[in-house]
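Participant: Each structure below appears as structure tokens.
None of the figures in this text is laboratory data; all of them are computed from the coordinates on show. What you are looking at is a predicted structure, and each value in this text was computed from that prediction instead of being measured. Cβ atoms are built from the backbone, for glycine too; each structure is taken alone.
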Structure I
Amino acid sequence: MPFDLTPRTRALKDRLEAFMDAHVYPNEARYYEEAERLGPWAVYPVVEELKPLARGEGLWNLFLPDSERGAGLSNLEYASLCEVMGRSHLAPEVFNCSAPDTGNMEVLERYGTAAQKQQWLKPLLAGEIRSCFAMTEPAVASSDATNIESRIRRDGDHYVISGHKWYTTNATDPRCRICIFMGKSDPDNPDRYRQQSMILVPMDTPGVTVVRPLPVFGFYGVPDRSSEVIFDNVRVPAANMLLGEGRGFEIAQGRLGPGRIHHCMRLIGLAERSLEKMCRRTLTRVAFGKPVAEQTVTQERIAEARILIEQARLLTLQAAHRMDTVGNKEARREIAMIKVAVPNMACRVVDWAIQAHGGGGTSNDFGLASAYATARLLRLADGPDEVHRNQIARLELKRHSNAI
């Protein structure tokens, strides 16, 4: 199936690439310097300087499909744009297209009430605030979301929330104003998938404590603002409940599908950029009497990287097409496949690029160490490889069970 760009998407991609060349790539060194110097509790000035420029160019909220609030692009149309943004850690937030805000905005757009949208979605879409998503917990194996122990208890016109979360991305950002919290509101329900709810928790509510930032391979703030957060008898209005009690797992599935494909789209861009760096580096470095690019092992890795990237891109485009045409639920097999294939591909390609750069590849000078941290993290985030492989296998076995 051909995946040709529509004229509108082609024009947006051209403008996006021009913006990356003019504003993003030249500011990457500054971005990493600010992240390292200011740390994960700070706002990075370069991001705030570039946001108005991106918005002025109409390169803003491109991620939100089927909505007049965003660009109205399909998942397939957005794929090539997301790939371009994924080439740089700096880019996604500049265009208001970074996780977890994108997923949270999609939740509010799809499941939020008019009041919730006015209070939280509007400023998120404007890039005035940021948000976090609290699901993973340190005390249980969170790869099985039904293990969640956090509680959401009704008390009159309020809910009381208690729980210990970590890998709550963005919580250390001083602009983080709202959290989407997942916990059990009906722990005794015989249906394990109706025990959970999701609720909106303003971050300035008494009882919310951001304990610490969590490093990803020693990186704080970039590539991820992972955080540990404690919710100690936090009281929020009953109107903050999303969709209704017992529907948290339903919301999670609706949220994680688009989130997973966006991660994969960005990773393809990151792998593509890493391959470019690998080629340029090996063309200019001489070892044992000839350019490293002429060493057979280098050529084999470059060829394998190109094959792997193209395979991953086609699989991701197919998943996007399926999401657009049959819906996220019917496309769950394709989404699971890319969530396994793309991070593993990116890990391998970035690892080869690091090897080609020698010792320098492990430093912060070339952006490859943080690229590897991103790729490796995404073999766990939004579900580990093992969970997705199990799902793929179950779906495949189901296809053939009637033939026995």
Structure II
Amino acid sequence: MTAEVFEMKLSKIGRNLKSSLIRDLLRYATLPGAISFGGGAPDPETFPRKELSELAKEVIEEDYDFVLQYIPTEGDVELKKEFIKLLKDIYGIDDVNEDNLLFTTGSQQALDILGRIFLDDESYVIVERPSYLGALNAFYTAFPKFITIPLESDGIDINYLEGVLKDLDRRGEIDKLKFIYVVPNFHNPAGVTMSLEKRKALIELAEEYDVFIVEDDPYGALAFDENPPESIFKMAGKDRVILLNTFSKILAPGLRLGVIIADKDIVRKAVMAKQSADLCSSGLTQRLVARFLQRYDIMDYIKPTVEVYKKKRDAMIEALERHLRPLGARWNKPGGGLFLWMELPQGYDTMEMLDIAKEKLVFYIPGSAFLVESNGCHSMRLSFCLPPVEKIYEGVERLADVVKIYKEKKGL
């Protein structure tokens, strides 16, 4: 079959699928001597491998009839009970029950499900600029019209958002806006945290224009300096907000366990979408996490992990001050999470610069990967979670060399 015929056989969705730049770069990051600030892969030394291995043996031997079998699409009831307790401990949320939860195969599946049940080619969806690449890729397949709202140092630009909503309402298209997608805590990729004032203003606008908010919070438990403000879900409730969470950053990504917390009608529709995708997520990993939550205080357990990431953040900022500040680079200081957003002076194209970075065996994600409009961009996302501290120092020094070579090559 020729390439032309193959392309003709593809559906609209098949032709619209986009490869993740982050996933593509992972193969380079495994080269001998490579240092990667690219993916958001947690440090494997933080994984509770001893505890999980002991619990895995226990649940397979004792609960084999459940964990090795098909399970209900909605998920493990034992895990639901434990997660409801966790929601209260982390967020102070105490008005959800088992009907408000759906466990998914990672939070990426949760994003895909929301795209499938809410979006189509007549829909509008509001995202931040920049926005999480995984969400953009999940939503792209439904062919919606993206509206991007600039991010400021304290979160989404509320005045800009209000202007967009007013314009949609004036044009009689506000009903086509399905949801506003935000990552309010230690944003991926920008590292910023939405202020309490902006959370309140966002809720007021969502109420006024009757639109859902999707609050994606993979990183809120990884606070270095101070805890983020109150959850948008806690403030506005499940009638207005869909909360997404995951165990990938606080336990281990290989568990592939995410969760949708929402109104029971939304969860019921999401269950139907999940049934057609994979029937159910792994009962083994769900029961394994349930047992972990029963035996350990997870918030206490991850304190050493948070300290590890804080030390790595500080090392990266120290190295950037030494090697990149003299080259005109600017960056934020994230209060938690895994990512830092760096801007080079105008004239740099970090996507184009990636070819030099590959030669120097240092990897980052160009800022344009996080934009709906994938034109030239002088920003990049740097992840500090995976490399050890000494490699962070070395990697930033290599990155400075990349910038110098590009600057000379372009005559900047």
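Participant: I, II: which one has relative contact order in percent (Cα under 8 Å, 6 or more apart), as calculated, at 24?
Facilitator: The value was obtained from structure II.
Participant: Which of I, II yields 19.1 for Kirkwood radius over Cα pairs in Å, for residues 114-337 alone, as computed?
Facilitator: Corresponding structure: II.
Participant: Follow-up question, since we're still on this one. For which of I, II does Rg and Dmax of the Cα atoms in Å, calculated from the coordinates, equal 21.6, 67?
Facilitator: Here the read-out was taken from II.
Participant: Just checking, which of I, II has the largest value of distance in nm of label points 7 Å out along Cα→Cβ at positions 138 and 330?
Facilitator: Structure I comes out on top.
Participant: I have 0.97 for Rg/Rh (Cα atoms, Kirkwood Rh), for residues 50-121 alone, calculated from one of the structures I, II. Which structure is it?
Facilitator: I
Participant: Sticking with this one: Of structures I, II, which gives 2.0 when distance in nm of label points 7 Å out along Cα→Cβ at positions 90 and 370 is computed from the coordinates?
Facilitator: Source structure: II.
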